[in-house]
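So, here come the structures, one by one.
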Structure 1
Amino acid sequence: MTVRWRLVLSSTVMLFLELALIRWLGANIVYLSYFSNFVLLGSFLGIGLGFLRAAGRGGPDLPKPVYSLVGLLGLVGFISAFPVSVNRDSSQLIFFGRADTSGPPLWLTLPAVFLAVAVVMAGPGELVGACFGRLPRLEAYRLDLLGSLAGILAFTALSFLGAPPLVWFGIVSLLFVVLLGPDTASVTVTLLVAMSLMFFYPLRHDKGVFWSPYYKVSTSASADGLGGTAWNITVNGIPHQRLASATFQAQHEPWYLQTYKQIPRVPRDVLIVGAGTGTDVAIALRQGVQHIDAVEIDPTLLRFGRQHNPDHPYSDPRVSAHVTDGRAFFERTTHQYDLIIFALPDSLTLVSGASSLRLESYLFTKQAMQAARDRLAPGGAFSMYNFYRQQWLVDRLAGTLDSVFGHPPCVYELPTSISLAVMTAGRTVADQQCAQAWTPLASTPAPATDDKPFLYLKSSSIPTLYRMALLLILLGSAVAIGFVLILNAGSTGGRGTARRLRGQVRDMWSYRDLFLLGAAFLLMETKSVTNFALLFGTTWVVNSLVFAGVLLAVLAAVEVAHRVRIPPFPVMYALLLGGLALSWLVPASWLLDRDVVLRAVLATAISFLPIFAANIIFAKRFADTVDAPLAFGTNLLGAIAGGCLEYLSLVFGYRALLIFAGVLYVSAYVAMPRTKHRVEIPEPAGLSR
C-alpha cells in the first residue's frame, strides 16, 4: 500500500472512530450525552499525542499502534461489564433524566473518559502523523482532509440507515487490519474478534433496542391495565417517553388535558412540537381538533409511534407529520394556528460534540416564543408542559411568556419533586382562562435568548462541575504531553535524553502560533455549528452538513494555497479579521427574516469566509514547517484549549466567541516566527508493498 492510500485510510478511520466513540459512549454512560464535547476534546488530545509520537519516532518503519486496539477493547469491555452512571447533581444546571444521581462525580468521570478516549485515538493519530512526515506538507494535508470527509460521510450514511455499533466498529476493525499489516495480523484479528463479539451479544439479545440518529433507543412493553399495551421508551439509558392510549393517559395523567381547560374554545388548527410517539396528538384528536401539524425531530421515534401507538394518530387524515426541528418549522411556515403546544420537548443530548447546545435549546428562547406568537391566529393560544425539575425553571419560562405576550400566563402546577407545570398564554388575556395565573417574582431568572440559549443554566456562569472537570482535563493533557515527549526523547537510547527533551520542547514552542490557530479555529467551528443550528434547525442532517462544509472549505483553502500565490500574512490576517467582523455585524435575526434559499447563501458566505481565510493562513504557515507531524500535532493540541474556552459562551454568549477567536488570531500573528524554514519531503522509497 502506498503512503498516500495509507494516509487516506488512516484519516478515514480517525474521523469515523471519533464519531463512533461520541455516539457509543454517550449511549452507554448515562448522562454522558450531555457532555459529548469532552469526548471530542479527548479525541483532539489523542490525535495530537499520536502526531507527537510520530514526530519522535524517526526511521523508515511505519508505526503499528496495536495499543490503540487494546485501549478500545478495554474501554468497551469495562463499560459493557460495569455500566457507569454519571452523578450530574448540580443546583446551577438542570439535566433531565432519572431522579437518582448515583455514580462517580462528574468532575471525576469526565476526565477519566477524556483520557481513555485519548489513548484510543492516539493510534490513528500516529498512523496519520507518520504519513505526514513522508509527504509534501500540503499534499499530506489534502489527503488527510479527503479521508476525514470520507469518514464523516460514511458515519452519516450509517446514522441514516440506523446501523448498530456492531457495524460501526466492524468497519473500524477491517480498516485497522488493513493498516497494521500482516506482521501484526494475528494480534489484531484476535483483539477485533473479541470486540466484535461484545457488540454482537447485545445485538442478538436486546430485541427492543434500535439506534436513531440521536440516541440508543430501548423499548419494553407491559400491560396497561385496560386491556391494552403500554410501551416504556428509554434513550441513552434515561427514561424518555411512555406510549399508551389516550384513554390510559386521561385516567393516569390527567394533566395532559390542562391545556384545553386553560383556553375558552376548542381549537380547530393545532401545531404540536415534540409530537414523539403520538400521545399528545391522540389526545388533541379526542378534543375535536380538525387539523394537526405534528413536528418531531427524531424520525425513529416518530416511526415507532406510527407502528405501536394503539390510537394510530399518525394514520388519521387530520394529522400531518413533519420530521424537523421545531424552531426551523416556525421559521419556514406562514400558517396560523389556533393552538401551539410544546409537548414535553426535552432532549437528552447535545447538538454536536463542538458546543454546549442541546437539541431543544433554540426552542425556548425569547425569540422563539415571539416566533410562536406570530404564528397564532386571532383568538389563538400557546401552551407548554413538562416535568421541569426546578421551580426557577418554571418561573423563567413563565416570565418569558409574560414578556412576549404582555400578560402573565395561566400556570397549573402539580407539587411533585420534579415540578410538573402546564403553562398557557393566550394571544390576548381574553384567549386564556386561568384557575391560577403566574405571579412575577423579583428573583425570576432572565429569559434565554438566541445568543445565550442556555435555558437550564440558572445564571450566566460556568458551573462548578464544569470548572473542576476542565481543570483536571488541562492537567491531564499536560501530563500526557510530557509523558510522550519524554518517551520520544528516550526512544533512541544512549545519553542525551534531557538534551533531546529540551529540543522537542523548543521545537514545539516554535509552533506556538499554530497552537493558537488551532484554539481559534475550534471557536469559529463552534460558532458556525450553533449559527447554522439556529438558522436551519438542530437536526443531525444540518449538523453533518455543517461539518462536511467546514472540511470542504478547508480543502478549498489548501487547494488555493497550493496553486495560487498567496498574499503576505498581514493581508491574509486582515482578511480573516474582516470576516470575523462581518460575522459579528450581521445578526442572526436579520438572516432569519430572509427567504430560506437566500438565508442559506448568505449564511454560508458569512460563516465560511473567515474559515477559508484562516485555513489559507494555516496552509501557508504549515507549508514552511520543518517537522510536519510535530507542527500539526501542536495545532491539534491547541484545539483542546479552544474547546475549554468555548465554555465562556455560558457567560458571554455565542457571539462573543468571535471576539475571543479574533484575539487568538491576533496573538498567533504576533507569535509567528519571522524566519522561514521551508522543507519539502518527497515520498521515500520502500513505502509501497
Structure 2
Amino acid sequence: MNKTHIEHFKALPQRGGETWQGGLFRMSGRVSGEGPEAFHPYLPIWVAVDSGKVHLADPLLPEEATPSAAVAALLDFALRNERGGYRPGRVEVADEELASQLGFLGEAGVQLAVVGRMETLERFVEDLERNLAGATSPDVPGPLDGKGVTVDKMRQFAEAAAAFYRAAPWQYLTDEDLLQVESPRPPRGMECAVVLGAGRSAYGLGFYQNVDHYAQYRRAADRGGRGVPGVWQVSFDAIAELPPADADLWQDHDLPVASDLAYPMAVWLASRGKLKRPSASELAFLEGLLRAFSQTSEAEIDSGRWQREVPTSGGSLTFALALPDLLKPPTHRQWMERGFEPDRRSNERIFADMNRYFCEHPPESIEEMNEAAASLFSGRKIDDPVTQPETALEQAQDLCYQAFDTHGRRRVQLAREAMKTCPDCADAYVILAERAATPEAELEYYGQAVAAGERALGPAAFEENAGHFWGVSSTRPYMRARFGLATALEGCGRVDEAITHCQELLRLNPNDNQGVRYSLMPTLLASNRDVEAARLLKDYDEESANWVYARALLAFRLSGKSKAARREFREAFRTNPHVPEFLLEEAHGPLPPHYRPASPEEAMICAEELRPAFARTEGALDWIAAEHRQRERELGARRKEQRKRQRQQQKKRKRR
C-alpha cells in the first residue's frame, strides 16, 4: 500500500455528505489471455453515489484481483482531480477483507461501513455488463434452462459434439446439402439439416423444417437478413465468445471439448431475436444426430441414404438419414427457386457443343455459320446438346459443365467422375479446390488443376494463342485454375508467387475477361511494388472506384500531401464519394454480392480491397480523413450557397 498516496488522501478537502461504494467485481464475460483458457476479468470499481462519478481501473487477471488492488483504485479515484479531488464522508463496501485494508479511512475522518447491498454500484455494474454484451443483443437463456436438462445430459451432448467436430463432416458436405432426417421423428424445426463449416468460418449444424423453409432462409439471408425465419442451430466457438452461463458450465464441470475453438452451443434463433434452449428430448435428438454424423463415412454420404444406431441421454436411437438431392437431383429451375444463382461457367457447354458441330460441319461462309447457329443453338437448353462429346477430355469437360449446373455434393461427385474419365481435365480439380476443407488441400487441387490444363493444351497453345487466350474456349479451364491458384497462394501468404501468376494471366489475356487486375492491383500496392502498380494503372485506364483511389494512394506515396495527390483524391471522390467513410471504418460487415458504379456497395468492396495498402502507407488514412472533411465542408458550403440563391430567386418571383 502506497503510504504517500494515503497521506495525500488525508490532506484532500472533504465532502461530508458524499458516499462512495466500491470493490472488486468479476465480469460475467470471458476474455482470452496468453494461456489456452479464457478467464473472467476483474474490475476495481468505485462510484460516487450523489455526483454519479465513476472510476474504473484496468481489468485484472484472477490472480491479480486482491483487496489491495481495490484500495489502490480508491486512492486513484480520490487523487485524480478530473474525477475526484476530494475525500468522501462515507465509504461502503461489501467485503470484510477489503474493509480490513481501509483502516486509514478512519484516520482521514471517513466513515467506513460494510453493507449487504450497494444499489448504486450494482445498477452501474448491470449497465456495464449489458453494454459490454451489446445493448441490442437479446438475453441468452442458459443451457440448463431447457426443460429437463441436467449437467449429465449436457455432458453427453458435449461428448457427441466433440466427436462431431473431430470427424469434420464439412470435408464432405456444405450448407448446400440439405439432409433429411427420416427417423426417428425429429422435434419440430429439426426435420432437415445442413452441415456448416465448408466456408472455414462458422462450424456446426443448421436446421430447417423442410425445403421451403430452407429456401426462405436462403433468400432472406441474401437480402441482408431481413425476414429471416427462426431456426435451430448447433454452433462451435471459442469459450470467450460463449454466453456466460455456457462458459461457466463447461469450465465449472470440466465438460469435454474437441479444441479451444470448439465449444458447442445449441440454440433456437427466432425471427425476432428471441432465443430458446433445447429441452431434454430435443437435446437428446441433437446428441444422437451429432454422434451419427461422427460415425458416417464418405462412402455412406455418397450413397445418398444411410443408418446409424447411437446411444443418447434419452436411450438408444436409430437415425435414418438421406440426401434427397443425391437420390433425385433437382432441376436447374428448382435450384433457382431455392435461391441458388446459376453458375455462368455452365453456359460454356453451349460453346463446346457449337465447336464440335462446326468441326464436323465446317461452314462455307459466315452467313452459313450464323444461320446454323440461329437455327440449331438459339434458345436451346444447356442439357440438350446437338452433338455429343467424343474424346475422353470432352466427356470429362462435359461432366464438369453438368457439375457447374448443380450444387452441393452432386457437384463433387461429377467432378470426381470427370477426373477418372480424363486426368487432364482442369475444371475437375478446380471444383474440388473450391470444395476443399483446408487451405492446404485447396492449394494442392489448384496446383493439380494448372498441371492438368497445361497437359491438355500442350506447349504450342501458349505460343499461338498468347494475347487472346480467353477467346479460345478450350483455354478457360486452365485460366480458371491458374487464377484460383494465385488466390490460394495469396491466402497462404505466398504473395510474390501469386503476383507472378496474375501477371502471366494478363500477358496471356490482356482483355482480362476474368478481372485479374482487380485482385492484382491491391496486392501490388500492399506489397509496395509501386512501379508495377503504376504500370498496371496505365495499361488499364478506367474510372472504377478501386482504380481511381489506387491512383490517389500512389500519388500520395510519391509526393505526400501535394497538389497532385489532392487532385487525384478529388477525382476519386467525384467517382465515388462513399469510399473514404468505409476506408476509415474499423468494423465492416459482409461484402455485397452486386454493386452499381458510384454506389455505397461499390465503395464497400473498394475499401475492403485497398484498406491494407492504405494502412501500410504512413499517414495515408489521416490524409484521406483530412481531405474528406475538407471536401465535405466545401460541398456543404456550396449547398448552402445554392439554397441561398434559390430563396433569392423565389423572392424575386413573388415580387413580380
Legend entry - Which of 1, 2 leads on relative contact order in percent (Cα under 8 Å, 6 or more apart), largest value: 1
Inset, instruction - Taking Rg/Rh (Cα atoms, Kirkwood Rh) as the quantity of interest, name the structure among 1, 2 where it is greatest. - result: 2
Inset, instruction - State the single structure among 1, 2 that was used to calculate FRET efficiency 1/(1 + (r/R0)^6) of positions 294 and 374 (r between Cβ atoms, R0 = 35 Å, to 0.05), giving 0.05. - result: 2
Legend entry - For mean count of other Cβ atoms within 10 Å over residues 46-53 computed as 17.2, the structure of 1, 2 it came from: 2
Inset, instruction - Could you figure out which one of 1, 2 the value -19000 for helix-only ellipticity at 222 nm (-39500 (n - 2.57) for each DSSP H run of 4 or more, over all residues; to 500) was computed from? - result: 1
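Taken together, the values in this text are just the output of simple stated rules run on the coordinates, not laboratory data. Because the structure is predicted, anything quoted here is derived from the model rather than measured. Cβ atoms are built from the backbone, for glycine too; each structure is taken alone.
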